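Asker: Just below sit the structures, each encoded as structure tokens.
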Structure I
Amino acid sequence: MNSNVPDIQARLERLQQDYARQLPDRVAVIDQLWQQLLSAPDTAIRQELIRLCHTLAGSGASYGFAQVTEQCRQIEQILLSLEEGADIPAALSQQFHRHLNQLRESL
């Protein structure tokens, strides 16, 4: 049974590497959707952003990317605090960008 451990470890490392390679594109999508939301508040875009951040928060933990999880949870909370269809307060926009920048730095 121990002879399979190196194979399993190698597979896990490849999965982590694949996940890490996809992160910049996913973060770019979050940024693009946020820009759309800033220009025109839209429930569907907000919900998509929440879903993306929630998914990344969960998968980040699974793949050992604690900072991804933490920053995505913070962004998700900001998105959940927004009122439907309302303009986004400057303070929340600044918080969003701070967490997004920290997310980028963690990549």
Structure II
Amino acid sequence: MGLFEHDSYRTVRGKLVAGLEGLDLVRPAISLLSRARRRIGVMPLRCLFETLAGPLAHRGQAGAFWRGLRTVAVDGTLLHTPDEPAITWRYPKRAGDHLEFGYPLLLGST
């Protein structure tokens, strides 16, 4: 559910077993999935985060620091920025057919 946060349990299950077509799989009730998720809690994802989170570059590695600060790459993320001319010239707002709306979005990519 963390990978497909906007999808239902049924849709997530369908995505996870899509390559297993033809096998005689038991289809669990959606209520069983939600109860299992509640029973397991946050510990598996917390452990995964604590295992994987952290800097990859070593202190002496080229490009790891700039002016004493660690550099960071944000990929696939949208960050809302202040709605100020100093920012909107570079990062425009979303545009509809007749007007711009919302805050400027900083698109993260590497």
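Every number here is computed from the coordinates shown, using simple stated rules; none is lab data. As the structure is a prediction and not an experimental result, all values here were calculated from the model. Cβ atoms are built from the backbone, for glycine too; each structure is taken alone.
Asker: Out of I, II, choose the structure whose coordinates give mean count of other Cβ atoms within 10 Å over residues 32-39 equal to 10.8 when calculated.
Answerer: This value belongs to structure II.
Asker: A further question follows. So semi-axes √(5λ) of the Cα gyration tensor in Å, computed for just one structure, reads 38, 25, 14; which one of I, II is that?
Answerer: Traced to structure II.
Asker: helix-only ellipticity at 222 nm (-39500 (n - 2.57) for each DSSP H run of 4 or more, over all residues; to 500) was computed and gave -8000; which structure, I, II, did it come from? If you can, show how the numbers build up before the last one.
Answerer: On the way: I: -28500; II: -8000.
Answer for the origin of the read-out: II.
Asker: Once relative contact order in percent (Cα under 8 Å, 6 or more apart) is calculated for every structure in I, II, which label goes with the largest value?
Answerer: Details: I: 28; II: 18.
Between I, II, the highest calculated value is found for I.
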